[in-house]
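Once you scroll down, you'll see the structures, which are given as structure tokens.
Each reported figure results from applying straightforward, stated rules to the coordinates on display, with no laboratory input. Everything numeric in this text was worked out from a predicted model, so none of it was measured. Cβ atoms are built from the backbone, for glycine too; each structure is taken alone.
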Structure 1
Amino acid sequence: MFSRQEASQLRKEFWTVFGQYMKPVPGFEGEKVNWLNYKTGEKDVLFKMEAENKMATVGIELVHSDLEIQQLYYEQFVQLKNMFENIVGKGWTWSLHTPNQNGKVISRIFSELGSVSVFNKADWPALISFFKPRIIALDEFWSNAKYGFEGLH
């Protein structure tokens, strides 16, 4: 078991390593991208990567507080599902209106990797190999799809 401070330090160290690893990777349109804090340009559409004790997830979170508008965003993603799957692959979980760890209702499209821990440095290559192609694919998808989300709210 790690103390809270040790756990925080290991998380920080992993994300620093991942950020340095991804820094030279350009975005789909050739621009410089902050992969750890990806900017979609839509306030309520987030790309999130999380690494915890037993699993890792990467995906899109729709966080608009108005659930009807959140559903509009989700339905727009559903309309683009074929393009999404052609770029990022199949097997992602699509979830409308589910509570996150803080109890806020969000919608998500995500991929999950089990049996890994951010607290085990031996798992870091597997985590990086999981995150890298998926966040790059999400960037490619978003480069093609973002215009369909303008003015939804």
Structure 2
Amino acid sequence: MHERKLVSQAKKHIALIAHDGMKQELLEWVDFNKGTLARHFLYATASTGKLIMENTGLPVSVLASGPLGGDLQIGSGIVEGKIDFLIFFWDPLEPQPHDPDVKALLRVAVLYNIPTASNRATADYLISSPLMESPYTRILPDFSHKIHREV
């Protein structure tokens, strides 16, 4: 098996997403970690990104709304090596009309070995890691045996 490696620079490209029932919690987390997050590039789906900019003043590259393709845009950024880190506060108590997109995004994050936090405790651990402020080499598993299998 042949592994590929991808280096994330010290200045990370961080995607921030929150379902409606979790936006306030993400906003509080971002505000608390504003100093650290200000040293990185931030991306967010539409309403989450607008809330973050309005309430914290942090610059955010705002993508489409999650249900309108924003989750897929973040997933595409992961596949293209443009997103290093995912903070996604999803609501475990509410069904989501775009649940297949959410599952696809989480699958891609795992597939491409992206650090991912789905709740505040995990986000706290990740952002306080010494790896947050330094280059990090991610190992991308080789899935060619799955892709090039005989059928």
Structure 3
Amino acid sequence: MMIIGISGHQNLPEAARRRAEDDIRALLRGQHEPFTGMASLAEGADQLFAELVLAAGGKLHAVIPSLAYETTFRGNALDTYLRLLDAAADTTRLPFDVPDESAYHAAGNYIVEHCDLLVAVWDGQPARGLGGTGDAVAHARMLGREVLVSWPQGVQRA
């Protein structure tokens, strides 16, 4: 079974969100075997990816960085997180007490180390803190994982 992981920015400009949606849909349509999408279900790219995995008939594996992770969400993002967590076929909860950069970094590494392909909704810039998308991409490349970067040229992250 193909395992596709996600790492991506939380605050996506609309053009980046549309591009990511198109790229992820095309990737998932091209799967000729059962697949699992692995995500931490963070707001932005993770939630978009998880929604598309489920819509395409894939299984969702949620990687939860810490206890009280849900406290990092507000409003619709919290509702979406809880709905996606409930829809996940598998859940891995990492042993961190608080949702912080160390927990996010560990979750990103876990996803990279357990996927066949990493989708990176990423502007190509260094991470803005430990555990950002730039760190996940660097780790994936170090391990020789295939990385699909989705980001429209010329679009700046907020």
(Q) Of the structures labelled 1, 2, 3, one was used to calculate distance in nm of label points 7 Å out along Cα→Cβ at positions 39 and 79, giving 2.6. Name it. (A) 1
(Q) I have 22, 48, 28, 2 for P(r) over Cα pairs in 10 Å bins from 0, in percent, for residues 87-126 alone, calculated from one of the structures 1, 2, 3. Which structure is it? (A) 3
